[in-house]
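Just so it is clear, none of the values below were taken in a lab; they were calculated from the coordinates. Here the structure is a predicted model, which means the values were calculated and not measured. Cβ atoms are built from the backbone, for glycine too; each structure is taken alone.
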Structure P
Amino acid sequence: MKILTFLYYFFLLTYATSAKTPPNFPSNIPLRIGTYKNWGNDLIVPNIWFATPSNDRDVVTIANWAHANNFKLRASGFMHNWAPMTVTNTNKYDKNIILVDTTEAFTKMQIISSPYADTSAVRVGSGVTLHDLLSFLEENGLGVYSAPAIGKVTIGGILAIGGHGSSVLAKGEKTPPGFSYGTMSNLVISLTAVVWSPQENSYVLKTFNRTDPDTKAFLVNLGRTFITEVTLMVGPNYNLRCESRADILSDELFADPENVRQSSRTFSRFLDETGRIETILFPFTNTPWLKKWSIIEKRPDSLFSRKVNSPYNYYLTNIFSEQMSMIVGNITNNFGILNPILGPAESLLSSIANFALLSFDIWGPSKNLLLYVKDTTFRQTECSFVVITKRSNVQNIVSRATAFYNKLLLDYSAAKKFPINGVMEIRASALDYPYGVVPDGDSPPLSPLQPIEGRPELNTGVWISILSFKNAKYQNEALQKVERFFLDTIDDGVNAVVRPEWSKGYGYTNEAPWTNTNVLRKIPSKFPDSSTYDGWNFTASTFAKYDPHWIFSNDYLDELFGNVSKSKLKS
C-alpha cells in the first residue's frame, strides 16, 4: 500500500512539473495544477488547470484567450456539487479546460440602497460564501428567509443551480417585502457577467438589470456563463427558533391523508403551523428527525430553549472528515448486512446528541438557524427531485414517497442487497413567482421552483432527496427505480410535476447518473412554456447569444442545451 501511495504522488509530482502551460496563457494570471472533486467523490478529475484571477478584468482576459486558443472556462468554487456542470469524466483526457477560482478575487460585499421601497440590497462577489454573506448581512441588521443549509458554498454556485432552503408561508403569514420563499436566484436585482460583444468582437463585462428581458436566463444558469458580481434584495434580520423532535413515528408524520385523524401530527400540519420544516428519515427506522423553524422575536420562555450565537449547532452531523466518510462508506458498502443496525443507531445517536448538547430547542439570529451543515458532514452521493404540487397534496406526496423508500429498502434487504445506506430528506418551498419578490423581475425559467403556466393551484415544491455512500452494490439500479417512481408514478401531469434538483443525481442508468439520454431529453418539457416564449429554448438561446463560442460549457451542458441553441443560431 505504501508503495502504491508513493507511486501515486510521484506521478502527480512528475505531471505537475512536466505539464506544459496552456499556450500563450496570460503570464500575469497565476496558474496551477489541481484536482477537481465533486462532493460525493464520485467525479474526480486530477491534473487540471486552475487560474486565480485578481479581478473581473482578468476573467475577461482569460475568456478572450480561451476563445483564441480553443479552451473552455469553468467557474469554480468549493465544489459542493454532484452533477457534472463544472467538469465531466471527459476532462480526465481532454485537458483543454481552465477552472477559474472565484474564491480569491470575488469576495467583496457592500450594502447599497435598493431601488425598491421598504427593502435593502447587497452587492456581492460571486465567490463569497453563503456563510460570509449571511454574517455580513447580520452585522448590518439584515437577512434572508430561505437559503441552503451549508455555509461553504459560493453565491455564484447557488445562483447556478437555484439554491434554496425550506420555506413556505405558514397559515396566516403575510409576505414582507425583501424576502423570497423560493430560490435565492429570485432575489437578484442585477448581475454582471462575462459575455460576447459582436460590436467589439470580444468578450466583455456586461451588467444586466432585472428589468432586462435577457436577465432571467442568467438567474439559474447551470454554469453556462460566468457571473462576477450580483446585487441581491434582502430584508430586515429576524430571530428564528428551531425545535427538533424524534417522538413522532413515521406512521403518523407521513400518514396516508386518507387515514389521517384531525389531531394527527403530520408533515402537512407542521408545514401549516410554521411554514419551515425538514424531516430526515433514517434507513430501517420508524423514528424520523423533524426540525421546525418559527419566526419568534423574543427568546421563548421554555426552560430548555437555548440561545445560539453561531451556526452549525448539530454537532454529531458535522464531525466527519473526508477520510472518516470514506471509512464509514467502505464499511457500510462492504458489510451491507450492518445497514439495518446502522440506520437505527444513527437515529438514536442524533437524538442523544441533540439532548446532551441542548440542540433540540435553539433560538437566535436567523443566520445561526438557517446554517446547520458544515463541509465536515458525510460525503455521500445524492439523488434528488422536486415535486411541484398543490399545498393540499403535500401530505399525499410525502406519504407515498416514504412508503416507496421503506419498501425499496426492505425488498432489497430481503434479497441480501443493501444499495442505499443513507437517509431520505424532505423539505418544502414556495415557488419563484414572477414579480413576487423583485417588483420588476421575471422569474428564472430554469428554476426548479418555476411556476407552471396556467396551473396556479400547483403552488408548492416538495424536495425529496435520498443520500447514500458511493459505490454500494446495485446502487445505480436502485436509484434508477427511485427515479422511475417519481417520473412515472408521482408525476401525473395533473396533481404533480417532477423536476430534477440541478446540483444532485438524476438521469440514472445501471451504470451512472446523468447518463440516461431518455430522461435528459425530457427535462426541457418540465420547464415552462408561456403564451410569449418557450422558457427552455429562450434560456438556451440566450446563453448561445452571449457565448456563441461555447467557452462556458462542457460535454454535459452541450447535451442539455446544444441542439436547441445551436439550431436557433443557424436560423
Structure Q
Amino acid sequence: MVICLWIYMCYTVNFYFITDSGELDPEMASENNFMLKYHQALSQGIEEVWQDESFSDIVIKIGTKSYNCHRLVLASLSAYFNAMFRSGMKETVDGSADLQNIEPEIFEAVLKFMYSGCNVITQENVERLLEAAVMLQISCLQEQCESYLKNQIGPDNCLGIWQLASNLSCASLKKKTWTYILEFFPAILNTEEYSQISADDLIEIINDNDLNTSSEEAVCNAVLKWVEIDPQNRGKSLGKLFHNIRFPLISVKYVKELSKNEMVKNNEECQLLLKNVYDYLTSKDSDASGTKYLSEMSRQMHYRQEEMMCVVGTRSRHPNPQATEIKCFSFRRDAEYTLAALPQEPGACFAVCKYKDDVYVSGGYHGQNLVLQFVSSDNRWQHCSPLLEGRWGHSMIEVGGNIYVIGGSTRLPQTLSSIECYDTKRNEWKLAGGLQIPVSFMPTAAIGNKIYVFGGKLQDRTLSTKVQCFDVKKRMCFVMEDMPLMASTASRVTVLDDAVYIFYRHGDIVEYKEGSSATIIGNMPHFDHYGVVPHEGQILIVGCQSNQYSTVMFNPITRDMTPYSRTVKAALCNFYCMPIVISRQHINSSDTEEQK
C-alpha cells in the first residue's frame, strides 16, 4: 500500500495540483492533501490489524505454518483469492491443496507486501516471488518483480530469466529478455546457462531474423559448441539443428571444412544436408540436385535483418561536402553504416519518403525532374520515371501504396500547387490534383486517405499559417484552419497513434489531430538541422547546432524531453530520418569495407 500510495501521490501532484496556467491550485492541493492523509491512516491501520492478528476471518495454511488473514485485504489485491472467497465461505485455506509450490517464507513476503506495501524483493527470492505473484494474480507485485528482473538482465542469467518469463507467461519480461538474448548472443555463448539450454530453445534463437551475429558461420559454430558439451546425447539433435542453419549464406570453403568434422561425419542426415548445400553453392545449373534443397529450405535464404534509423541528407563535410549520402544508425547498438551512394546528385532541397523499406528521392535544385529509388533488399539505387513537373522545396509522402509529390518551387521561381501521384507498380506519374494555396518548404503527414499540409512558404516567401488537406480518394483539397502563429517555418513532422506532431525550427512542438485544433504541446532544443522519427512509442529527435550534436526523446503523452541513450552524429545537413529494416548482409558488407 505504501507503494500504491507513493504512485497516487505522484499522480496527484503532476495532474491535479497544477492549473492550466501552470500555477498551484490551493483548493485542489488542500483536497488532495486530505486524501493523502486518509490513505496514510488507512494503510497504517491495516498494517496494525495484520501485526496483532485482530479481526482475522480466514486462516491460510502453508506447510506446517498457519497465517491469520483478512478476506477483504487478500481479495482486494489478489484476483485468485477474490475468486476463491466469492465461490464459498471457507474459513481455512489448505495450502497443500490450493497453494501448491508456495513456500512459507515466500508466502510471508507476499503477506507483508499486501498488508504494508513494503519492498520485499531480494536477489534470492525474486523468481519464487514472481511465481507466487503470477499464481495468486497479484498484478502490482508481479510488475515489481518483473521490473526488478529487467534491471538484473545480463549474459549470465538472461536465458534463465527468459525461460522463467516464458513459463509464467510474463509477456513484458519475456520480450525484454528475448531482445537482450538476440543482441548479446555472442557473449552468451560463453556462459553456463548456454551450455544447459535445450535444442528447441537453441533453434528458436538461431531462427530469429534479429539475431546479432557476425556471420552464419558463427551461428554454425555456436551450434557445434553446444553439441560438443555432450556429443553422445546432443549429437542426436545435430540434424535437426543443421536444418535451421542458413547454409545458403555460408561460404563453400566453410561447408567443405564442416564436412570433415567428426560429429558431422558420423551423422548421415548432416552429411546428406551438406551435400545438397555444396551442390547448390557450387552449381551453375538451376536443375542441379541443390535445387530440391533450395525449394525445401527457401526461408533459409533470407539474410537476417535489423530495424534501423535511415538518414538521407547532404554531407556538408570533406572530401565532397555537397554529396548526398544515405546512412543507417542502429537502434540497438552504437553503430552506423554507410549504404550505396546515389547515382546522380539531386542538388539542394530534394524530397524524401519511404514505401515499405525502400527509400525514394525526388526533385532537387539540380535534378528537378529526378526520381530515385533505394532498393533496400539489394543495397542499390535505381532511376524511376521522372516527375511530370520539375520542382524543389516540395514534399513527398506515401499513401495507400502510391507516392505523392506536393507543391514546391521551380527555378523561375514559381510556387507550385500541383500534386503528382506515382504508381509504384507501373512506374508511372499522373497529375492527382492541386493545393488550394500553393506553398513550398512545408511538412506533410498522412492519416488514412488524407494528406495534411502544414504551413509552408508562399510565392512572396512569407509564411502560410494554413492547414490544407488533400483527399487522395476524392482528389480534392480543402483549407482546414490556421496553425498557431510561429516565428519560423515548420520543418519536420511525424505521425504517432493517429496524431501528427510538427516540429518548428525555433523549438515549438505542435500536435494536430483530426477534428481538433493544432496546439503547442512542448518545446525542443534549438537546432540548425534536425530530423525526427517515431521509436518505441516516443519521438526520437536527432539535431545539430553549431556542429554540436545531440539526440533526445520526446514523449507525447507526458510531454517530457529526455536525453537518448547515445548521441547520433548524423554529420549531415538538411537531412531526413525514417525507420527502415536493413538486411544484415549489407550491414556486414559495410563493416568489411570500413575495416579495409
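Just checking, which of P, Q has the largest value of mean count of other Cβ atoms within 10 Å over residues 163-170? Could the numbers behind the result be given before it?
On the way: P: 22.5; Q: 17.0.
Comparing P, Q by mean count of other Cβ atoms within 10 Å over residues 163-170, the maximum is at P.
Work out which structure the value 28.9 belongs to, where Kirkwood radius over Cα pairs in Å was derived from one of P, Q. Can you show the working numbers first?
On the way: P: 24.4; Q: 28.9.
The value was obtained from structure Q.
Assign the value 53, calculated as percent of Cα pairs over 14 Å apart, for residues 379-418 alone, to the correct structure from P, Q.
Q
2.5 is what came out when distance in nm of label points 7 Å out along Cα→Cβ at positions 147 and 243 was calculated for one structure; which of P, Q is it? Spell out each step's value before the answer.
On the way: P: 2.5; Q: 4.5.
Checking each candidate, the match is P.
When relative contact order in percent (Cα under 8 Å, 6 or more apart) is compared over structures P, Q, which one is greatest?
P
Given a value of 0.05 for FRET efficiency 1/(1 + (r/R0)^6) of positions 91 and 339 (r between Cβ atoms, R0 = 41 Å, to 0.05), point me to the structure among P, Q it was derived from.
Working: P: 0.75; Q: 0.05.
It must be structure Q, since only it matches.
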